[in-house]
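Participant: In the part that follows, the structures are each spelled out as structure tokens.
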Structure I
Amino acid sequence: MRALFRFLSLFPLPVLHGVGALLGWLLWIIPNDRRKVALINIRRCFPELSEAEVRRRARQALGHEMKTIAELPLLWIGPERRVERMIRRIDNGELVDRALAKGKGLILLTLHQGSFEAPAIVYSKQHVMTGLYKRQKGAFEELSLQGRTRFGGRMIPAEGSIVLRSLLPLLRGNNIAYILPDQDPPPGRGIYSPLFGIPAHTPTLIAKLAKSTGAEVLFFIGERLPRGRGYVMRFVEAPDGIHDPDVQTATDAMNQGVEQCIRALPDQYWWGYKRFRRRPDGSSDFYA
């Protein structure tokens, strides 16, 4: 695995994105679960789209999923200068400075959209960020930790109470926590909240952290530019309700922000993920 990553890291970003696009095309033409799920998600979330547009968006999304995987060797172990130069622009960076000036920490929320690895890795050189990650096996675990911390970032496993125990003091020390909120959490760690008008089992972690610490909350989008030209990192203010003391209200506001980010760059979202697999009691199987 390490030798393969070292070999692939030698290739320029346009080549790696070309490989990702090819893999995405194969995912599109060969019947598989991710293609099926992408089509269902897009039809349900964008009922106003024609079937041709639904299929186009699903095809693009599968390509971007594979580009995310194909670019990892370069991002994680490629030459530092090459990786840094891939961030072509940072939009609204002053929002981060303004948030940290309040002295209560910052929760940065990004989605499975575009490149959520490249901007965070490079930006950790300016601000120390602590992210959550799911443990992997073998060499991939070592490579992921090495790559995500190469510029000073920190990672903690997303495992039960260790998350709150680690993030609460971190935020109270006016640091940055980096979290992906668009996932279906384990039972007991989420509530149902509307996303595109559909009940989505959503983590309550962000609402609880904001309530306990008073930390500011921002979204950011890592837009992948065409033809392997790099990325744009864009910070976006979260809806006001995200600081509401009521966990349901704050979580609903967070999902409003998630939806706004997806609508801003819908072709680059991971529609192949079963975001609505857990359903409220009495509801039918979303993916049947």
Structure II
Amino acid sequence: MEIFNFDEIVSKFGTKTAVVSANQNYSYNDLSKYAQELVKQYSLKKKYIVLVGNSSVLFICQFLAVHYAKRTPIVISQHDTDKLDKILINVANQWQFITDVVPTDDSLEHFEEGLLFCGATSGTTGLPKMYQRNWQSWRIGFEICNKIYELEEYQGITTTSPLTTSLGMHTLLLSLYFGKTFYTFDKADIIKNKMKTMLFTVPTYLSHVPQFKHTFQNINGIVSCGGELTNQIILKWEENRAEVKLYELYGSSETSLVAWQRVDGVKKESCVGQLFPNVSVNFTKEK
């Protein structure tokens, strides 16, 4: 099974800027060094290591550190910490917070090769549910996104979605995999990116064009997912930023790649563009 190996990425892009956070630049070498220092600082004994996600270099390096320690990250949001015993009931006694001091060591033979991370759904329909993401499937998807969204044109990538979400993590790992510069996002910040940048976001955020223009600079491409991109939003964008390439991604929950389209002018009603490679759709009669 193919595994996530950050050292392979570092060997390709070492001195390039990997992350810009709070106007500080961190190279791929910097992330690797920081993550390996964290491995020595923490007591990473359990099979699953729980990380409270946020848009910081510390969180990114904690995620990498868990992989260096051959453990599986579980990424959650702060508001889910008091529900973990219920959310993680199926892996009871097999997890720890990254900062916990654990005296006993779980055997490394329990390490699940290929598993990139586990996350929690938003919980809008009740108790959050756990999902898993596999490195090989995401890497293959990254290659497809690279071609479809012409990512070779962009030096930077960012997202408005928290890194506690699958979209946020997908964007971060996509950026690192291709040696791009990932800009962390805080609503209070103005992202002063000097490079041509692709944004992954949701339609709700795109509906606030004035806020967007204040927060971001040099955004030349946008991928919208996680909701319908309405013609009202599209027309507003064309009035303000007609030069931005706008794409829409469709899929089931947690950024599964199903269909996509390049939006140029108004959308056709009920049109979702074209299927991603190796995706098929079957229609059945409703009863």
Structure III
Amino acid sequence: MSTSRIALVTGANQGLGRAFVAGLAARMDPQDLVLLTGRNQRRVADAAREVGRLSATRARVEGRVLDVTDTDAIARLAEDLHAQYGGVDVVISNAVARLLPGDSQAGRADEFIDVSNTATHAILRSFGPVLRPGGRLLVVASSLGTLGHLDVRLHDLFDGASLEQVEYTVESWRSAIHHQTAAEAGWPLWLNVPSKVAQVAAVRAVAAERRAQDLADDTLVAAVCPGMVDTATSRPWFSDYSQAQSPDQAARAVLDLVFAQHVEPTLYGELVRFGQALPWHDGTPLVEQDDLLVP
């Protein structure tokens, strides 16, 4: 059996990532392949088997072990898929490090930045070149990823930055956390805000270089905000889940972007929530813990 389209989801053995895999497998064709990735071999294998058994599943589902903190492993996987299949058609970068309200933000900074940011940079750099015409490369962020959520002193570090400049800024932020100088430079205590802004800035940087050719080919590179989702990662942070979506519900709007017949130019390179681009410069610097929980 020949393979037509190739889709890849990171952080996919549970929650929203697993829902992306299930949704892709239900809406793709039997000759297509969906790769469910995560770092734990048993969990990846179990999740791939479970999705493969769902009645709605049409495409093939395979588990692949991928630790997104290993940037060399990301590059090797991209090279392998290019060599084996000639590229990929859908990449959803979804991996996230789970934080609990009682965790030390500074103590968890390295892990959080490695999973959310360093990995995002590696996926954009490795999979962008092997994305086939008409493909979709999406990075899952949140509405906290708009520039206005940061202190104005930090805006120039991200606005109009190249991917290399975003990487440098992220590492400077990491260093400031370790040297306990982050607050005086304007960085917020909570890791999620700078991390999400940096994710969106990285997407914007890559998209700016590719825009003309991608739009001509109906290819989409974008960041996405799925809204409030009831998952094991987010549940500890919320007291009211009455408006939260299930992972399957939250996946639908993102998958609608994947399967849209044509790319809407106003969404290209932007942070997209429920089919609408969120203004990059919107937002207000957040200082209260509860404020940081808004998706």
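A short reminder: the numbers here are calculations on the coordinates, not readings from a lab. The model shown is predicted, which means the values in this text are computed figures rather than measured ones. Cβ atoms are built from the backbone, for glycine too; each structure is taken alone.
Participant: Consider the structures I, II, III: one of them gives 0.90 for FRET efficiency 1/(1 + (r/R0)^6) of positions 73 and 249 (r between Cβ atoms, R0 = 35 Å, to 0.05) as calculated from the coordinates. Say which.
Facilitator: On the way: I: 0.25; II: 0.90; III: 0.65.
Of the options listed, only II reproduces it.
Participant: Work out the source of 4.4 here, i.e. which of I, II, III gives that when distance in nm of label points 7 Å out along Cα→Cβ at positions 81 and 185 is computed.
Facilitator: Details: I: 4.4; II: 2.4; III: 3.3.
For distance in nm of label points 7 Å out along Cα→Cβ at positions 81 and 185, the value 4.4 is produced by structure I.
Participant: Tell me which structure, out of I, II, III, gives 19 once relative contact order in percent (Cα under 8 Å, 6 or more apart) is calculated.
Facilitator: Only one of I, II, III returns 19 for relative contact order in percent (Cα under 8 Å, 6 or more apart), namely III.
Participant: If you don't mind, there's one more thing I want to ask. Given a computed value of -12000 for helix-only ellipticity at 222 nm (-39500 (n - 2.57) for each DSSP H run of 4 or more, over all residues; to 500), which structure among I, II, III does it belong to?
Facilitator: The value was obtained from structure III.
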